[in-house]
Structure I
Amino acid sequence: MGIVNVTPDSFSDGGRFATTEAAVAHGMLLVGQGADLLDIGGESTRPGAVRPVVGDELDRVVPVIRELVAAGAVVSVDTMRAEVAAAALEAGAVVVNDVSGGLADPAILDVVAASGATYVAMHWRAHADRMRDFSDYEPDGVVASVRRELGERLAAAEAAGIPRERIVLDPGLGFAKTPTHNWELLRALDELAALGCPLLVGASRKSFLGTLLSDDDGPRSVDEREHAHAALVALLASQGVDYLRVHDVRATRDALAVVAAMEDL
């Protein structure tokens, strides 16, 4: 899943693809590098981000989705809003990637249920401007808590009429989670897979990789985390993770080619 942020303030590439023309060109570049799916987002969810008004989000994503679909791309919309999801699906998107798992706008579940689209439900506790206040996972610990809370979102999606075979779950790395929490979840993905749905993991360029690679100058910068991410991609692929949400499609494809070659030995 190649990331196309049509935003001015995303943590990795905010502003680089903020126009329709730039976003479409970047999306087609990612397709050429081997992306199976393009995830188009018009709202930054980096820690501390302020939500755009719904009209701005619509203006950012709908024209990009329409043009990419016309060019032959398979498209997902990254949104927490039912109105945006409905417009994106009408424009040709086939997946709704909801980082709130239906908590931010429960009506999004009804929109997806009526559409036949695939639904990605991520583990989430609060919006970006407050999520750091919700990183306490005691007494059960982060793995048990995320499994339980994702299970609740799965049940809500099914109750809304989305069949389990159209639901993908995401542990939500970095969302109300410390670096230690992220590593604990990555080591326990089999426990989340036991919920019975495919898993999507989005670790690309996230701050816990920068923290891992810290030196005397502090955490590694966003643009210098890809080598660590490629190593993680190889490990995730060997563990059978179903979907990877990434910025650098070429580096990810290279890592997957190595895994495939090793498995053929």
Structure II
Amino acid sequence: MKTGQISFSDGSSMCAIGQGTWNIGRNPLKRKEETAALLAGVELGMTMIDTAEMYDNEAFIGKVIAGIRNKVFLVSKVHPSHADYRGTIAACEKSLRKLDTDYLDLYLLHWKSSYPFIETIEAMNDLQRSGKIRMWGVSNIDLPDMELIENLLGGCACDANQVLYNLQERGVEYDLIPWSRQYEMPIIAYSPIGEGKLIKQSVLQRIAEKHEATAAQIALAWTIRHPGVMAIPKAANVRHVEENFHSLSIRLDAEDLKQLDATFPPPTHKVPLAGW
């Protein structure tokens, strides 16, 4: 696997930085700038665009990628309240209509639902067989449930887990990331810059100065430092998209990592999964 690249089970590979879209597309006054940002990201090679039925922006995303669908690795998610067998099928079909596409590259269970995993898995595999999704995965699922999913009928087809992961939320390093690496399952990190809070940290600012970078770029470079981990930061303008992309060229050295560990210690025991 090339540095800065993520591979999936079907052999597809892509840039280790994608594009999150939470809260994008909701304000009509910002849609032109947000459209330009997403398109700029795709042209740079940040081809994963991540959305969800809960984000209420799938129709907007569909308009943005009209004409360049073949360049985009498109991700959406089923809301847990719809995650029984019939509900998952219906939710996917609704997302496809809103996104104005025939298929999703990756379809995720947004977080653990009250329905048995086996129902969601059966629906995901049927959607895959019908060509409506290329791959499926989960989001916000911790290791005990990942082990359960892996051992359920059809569960071994799970292709990714999208989780909250950044310098301030490192719990997944203790067990989930090592387990995912063992199964060659990509981890997709959302909120890799801690919703902007990390850029105020002095240690990141010092390291950024050393690398002639920004604190946000350091946070991103740190998040994707391990093989098999990608990040999906949100960027609402072209300048931020370009800044995110150039994080790929930053190589943190041992001293950088030591300073970051001192401020944001790695977990020494099991930590419950943060996020939804």
Structure III
Amino acid sequence: MDNNQGPELLMIDSWQSQVAGLSVGFTSRRGGVSQRPYDSLNCAYHVHDVPEDVLRNRELVAGAVGFPAEAWTCGEQVHSAAVAVVQEEDKGRGLYDRESAFQQTDGLVTNVPGVLLTSFYADCVPLYFCDPVRRVVGLAHAGWKGTVGEIAVEMVRTMNKTYGSDPADMLGAIGPSIGGCCYEVDDYVMDRIRVLEQKYGVNDEWQGTVYRSAGDGKTMLDLKECNRHIMMKAGILPSRIEYTSWCTSCHPEIFYSYRKENGVTGRMASWIGLEER
């Protein structure tokens, strides 16, 4: 999609049809103003893109999904399991610079209409949460560290503690990320994944779905599938979890991929927000 057509976006249509005023989805790498190697819809400052181009891309995305740019609210991600509760006065944190974002934060939740929660990716897993009963929304960024830190559990716990959300009412979704087809990890990572496997019980068949041997001490790991198991253990019903098979590494023409592009690339953004009525 060229710049004249605007940013190319992937929506979670099933959620938007269920929840009035909800906007939720994921950006591609196409339809922005950034130059190589960040071409073209890079939404993150920390990759050393031209800041004015990043801001313009954020403005394009926000406008395309029906929010003012000033609604854009984000964290400074560090691969943690830390979750921040976003209040009305927090709207716009991180829009213009990294310093004003929620520091050391990989999860955001809010019930404030008019706030557009956002987070950034180039292979890690975007996790989405929505309580349509109490009208609460959330986003989490889950690389392998956030996954083994069970950030999905922390998101559900924070929504329950702060807003009274019942996990059985919640919707969960897992967006595009590097897939088990491309994500090779070593024993250091797998030792931590196996701790989760043991914690969640022998009835969960993780071998062959969450991970499979690639030989020579290497393992192919499916972080999306791992996070789906964690969401279910947190109380979200399997039938209420949306899941995409898109692999960012397999499709660098659509998505940025840190591994595929040797670390020099842009970042997509996930977003979720409730429109002001």
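The table below gives the values:
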| item | result |
| --- | --- |
| Identity of the structure behind 7.5 (criterion: mean projected area of the Cα convex hull in nm², for residues 95-198 alone, calculated), options I, II, III | II |
| Among I, II, III, structure where Cα extents along the principal axes in Å as derived comes to 53, 45, 31 | II |
| Origin of the derived value -13000 (helix-only ellipticity at 222 nm (-39500 (n - 2.57) for each DSSP H run of 4 or more, over all residues; to 500); candidates I, II, III) | I |
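Read-outs: derived from the displayed coordinates by stated rules, not from any lab. Values in this document were obtained by computation on a predicted structure and should not be read as measured data.
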